[in-house]
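Novice: These notes open a run of structures that come right after.
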Structure 1
Amino acid sequence: MTTGLVLYDYWRSGAAYRVRIALNLKGLAYQSQPVHLLRDGGQQHAPGYHQMNPQDMVPCLRDGDRVLTQSLAIMEYLDETRPERPLLPADARGRARVRALAMAIACDTHPLGNLRVLDRLEAQFGADPTQRDEWARHWIAMGFQALEAMLADNAATGRYCHGETPGLADACLVPQFYGALRRKLPLDDYPTLRRIYEACGELEAFRRAAPEAQADAG
């Protein structure tokens, strides 16, 4: 199946990881174009890439002559233009719940621990690697406390974040949980998140999207 989709990607980017999961869940073929965030001073700052995405961030998705940025916008675009295997529920209430879960991760938790924030902590305040990790763990823990409360003992939560089919919220949760493991955050207080993360890990769509499975990993 040829879709003409090109994903500008970095193997360890949590936001790009979300879009890889979404593409796999929807069964869409795509070409990966790595953009190394550390090499050559950060390939995301190269003039050609900057012209395509003025934020100098990944992911970026090219669909024919269309260029899309921001992971949540990309995933909803894929759902609207290729509605088979939807990432969002059919009902308005369900969609609102899934979007709230996704935004709690993508808007409120993940950005505080991403590369450019941690680099700024080091450059402006002299934060060493231990302090950078402590900062990231603090914000992930705050986000996870809220997510655990939103998911635990909620009738809409099933095997996955919403019901029995993985979707948009799971595509956001798994990369953030991966980041928590990488930062060595204690996770005993988040049994629902761990259960969902492990359930997703059993699916090929998530395994193929994992950072270590990418051609540019390392």
Structure 2
Amino acid sequence: MKVKSGNKLAIFDTFKTKGSDLTGEANRQRAIILILASNANPAERTRTGISQKIAKKHGITWKNIYSGIFRDLDEILLPMKIAEEDGRLPLKRGPKALQEKGIPYYHLTRKGILIAMSISEIKNRESLLKEFFANAESSEKEFEIILSSLLKTSPNFTYSIFQKYVKAFCENKIKELLPFDLSKLKDISDESLMIQKEILSAFVKLSKQEKEDAIRFLDKIT
């Protein structure tokens, strides 16, 4: 299954005329990944189940968005190996051939879990982080130690790193997401990362009193 030319992961796409507003495609793909990253039961992870779950949340008819969900799964998420079939549910009605084959339901691959951790709407990112590194390659282990440590004290900063990493992939600045290697970000000019590094490097050199003063200052502006 190949990704058709022009199709791409669009979870960070925004309207050119509306600033930071995400496109309909971006919101739809995020919603699919959110469902597959949750503990949704198999029936909720079929194409129809996903459509119904999203439609219910937005108060719309599921049949109106089914074609978009179908396209996102079959032309983007499945060919890109972000999601994969997790099994099939038996069908009691409909054509006999379809009853015998059943209806497929899906789950996220390891690549999909990495992408899910870049989406702020997903609430169970801590458990996803553990699941992601449970099957890590040896070269990825060094990142597990530092990220797990940072997660305890700076969760927003930690997940912002995943966001930058995945966004760079979506913008074709990183060729492959896996194996997970944050050094790929080194070649990407990111002002916010440079500022965060500068603050962290400076903070560790401050005296105890200077650190307390700096924290009080930041408390006033955040």
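Rule-based calculations on the coordinates, nothing more; no lab input. Because the structure is predicted, anything quoted here is derived from the model rather than measured. Cβ atoms are built from the backbone, for glycine too; each structure is taken alone.
Novice: Can you tell which of 1, 2 yields 1.6 when distance in nm of label points 7 Å out along Cα→Cβ at positions 68 and 172 is derived from it?
Specialist: The value was obtained from structure 1.
Novice: Work out which structure the value -0.37, -0.45, -0.65 belongs to, where log10 I(q)/I(0) by the Debye sum over Cα atoms at q = 0.08, 0.09, 0.11 Å⁻¹ was derived from one of 1, 2.
Specialist: Label of the originating structure: 2.
Novice: Something else: Where does the value 11.2 come from, among 1, 2, when mean count of other Cβ atoms within 10 Å over residues 12-19 is the thing being computed?
Specialist: 2
Novice: Next question. Where is Cα Rg over 2.2 N^0.38 Å, for residues 92-179 alone largest, in which of 1, 2?
Specialist: Between 1, 2, the highest calculated value is found for 2.
Novice: Which one of 1, 2 has FRET efficiency 1/(1 + (r/R0)^6) of positions 124 and 188 (r between Cβ atoms, R0 = 30 Å, to 0.05), as calculated from the coordinates, equal to 0.35?
Specialist: Answer by label: 1.
Novice: Give the label, chosen from 1, 2, of the structure having the highest value of distance in nm of label points 7 Å out along Cα→Cβ at positions 60 and 76.
Specialist: Comparing 1, 2 by distance in nm of label points 7 Å out along Cα→Cβ at positions 60 and 76, the maximum is at 1.
Novice: Taking relative contact order in percent (Cα under 8 Å, 6 or more apart) from the coordinates of each of 1, 2, which one would give 25?
Specialist: For relative contact order in percent (Cα under 8 Å, 6 or more apart), the value 25 is produced by structure 1.
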